[in-house]
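What follows is a set of structures for review.
Coordinate-derived values only; no laboratory data. All of these numbers come straight from a predicted model, not from anything done at the bench. Cβ atoms are built from the backbone, for glycine too; each structure is taken alone.
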Structure I
């Protein structure tokens, strides 16, 4: 049978299907959306779970994942390199599973394109991951237009990586987050798009920054507590900021990332506790802090990828040198950091993803 026949049959016999389609060699194909569903909010998670599912060591043929109240994701392998996914609000997955198995027992899916299940090269996989990551990274020119200026240094170790930025503008309130997910290259990118997708689902205007971090941690824990994902943890250091332009106030919360605040020539650095070693305790006691803001104040956040860059002699880019570069002339400067990192590395390759974001009120 052709894919459309399969989906027509499923929709006629099962209510509550919100989003369905096939994942064929790193790409979502033949997708059908229900009303009120934004594919951008779910594609990243679908691809993350797909890459977990295709691990040959796991030998997974199907699974069910609940990652949000009233939403369930069903995956089943229908052919080599071809997976069926169904996002549903209906909990009757036992019936659905047996029905899908019944439909496929005497039929195989036929595709119009003869090369639709072709193998992809590593570069194609990276470009596919980049496409998904770029789709979720916000347009900072549009979102941060209420601020004075901003500077971004964003340099993945490979084509894609685990560092990311997230932002949302809501009238006189601007939300910004900078994150560093475990892993580099495609693994890091898939982790980061999963996190960005979850942040988009969790966000609402009246929440506090630490609520967003707690909600993210719970969603990741729920996803990773499935038995099929043992060994596939997503770690994420994150700093979330909420700027209230009307009140002139910054509220923030974070794990493992520093916040720099420059006010009238005086620089203060606020450190946050890393959640890597004891995430349950750190997340339990995490709180939101407040900082008053005035015009021309500068805020800067960066990941530890900057300090992880190695020289030809194996020395890291020290914290002291980083402070000297950023605070060279009494202002927070990001413009010459890339040049200093290149000078430090010399002929050595980049060893970690890099992100730094500077905001001027």
Structure II
């Protein structure tokens, strides 16, 4: 189980590509140097497919049939969702996202590009080289935008469904905070869903099942950072960290028909997902530079950024449709489905139940 959630954390957050660089004061640390507003813009546009893809995954895999379970009967399943990043979300233009004049394409780099890959872009796409300037237009340095990581955003889930009275199920996705290791952070998961088989309220021997379901899930993640202070001072008391929460709500109407051990289903509904992501703590960065021609050296000034990146947005919202099936082989279960929404996705899993 711990390895499964380590995988979630590794995929879910840009710590795989940015935080690793931060340990060497590269990439992520340079991004923070640009100032809080510009760092947030760059990070938000880069990570947007990650947030949307994972939000889609949070709302997937809850139900593969409209039928509900008898009292205290249960179903324990592990599923994996893969959200497909559309072409339009694989790149973004760094010159059109509202950056200040202090962060620009590096004019000294020949054949520089203004098109940057997102987290879900093509790994072979060349990344822009950005230049940092102070308020007096003194160049403070350069950095490369991060490379793409994955064009398919996975989201594993583990859930338990228990039958209640009156044709109703309750489903849980609960994992207490688990420390994944010094380099991976801590993750905790909570989710709850309800499904009610409406047709059984009116026709006990109906030839099909028709249900409504509402599900909520969230993942909390935290990770300690160690971005070196540019003035050489200790950052031991700067409390540098990533704090993040992803949550999703999915409401569906589900229609299914059991054919011996095979149950196909179709569902339509509305989903939302919210991202609350912060790079917290204090970060000492260069804020200006004065060049002395007599010594051929630049004297720098420094400032402290506090909680420089905060992204709080509704990352997913809109209609979705799901089509799939469930196989019942004695107590063994196989699940598969596909969904149509802003991000298309596929979901598959196995489970035990009765």
> With mean count of other Cβ atoms within 10 Å over residues 189-196 derived from the coordinates and found to be 27.2, which of I, II does the value describe?
Replying inline: I
> 36, 16, 10 is what came out when Cα extents along the principal axes in Å, for residues 165-204 alone was calculated for one structure; which of I, II is it?
Replying inline: I
> Of structures I, II, which gives 5.3 when distance in nm of label points 7 Å out along Cα→Cβ at positions 37 and 69 is computed from the coordinates?
Replying inline: II
> Thinking of I, II, which structure, once helix-only ellipticity at 222 nm (-39500 (n - 2.57) for each DSSP H run of 4 or more, over all residues; to 500) is computed, gives back -4000?
Replying inline: II
> If distance in nm of label points 7 Å out along Cα→Cβ at positions 101 and 293 comes out at 2.3 when worked out from the coordinates, which of I, II was used?
Replying inline: II
>> Taking Rg/Rh (Cα atoms, Kirkwood Rh) as the criterion, which structure among I, II has the greatest value?
In response: II
> Taking relative contact order in percent (Cα under 8 Å, 6 or more apart) from the coordinates of each of I, II, which one would give 15?
Replying inline: I
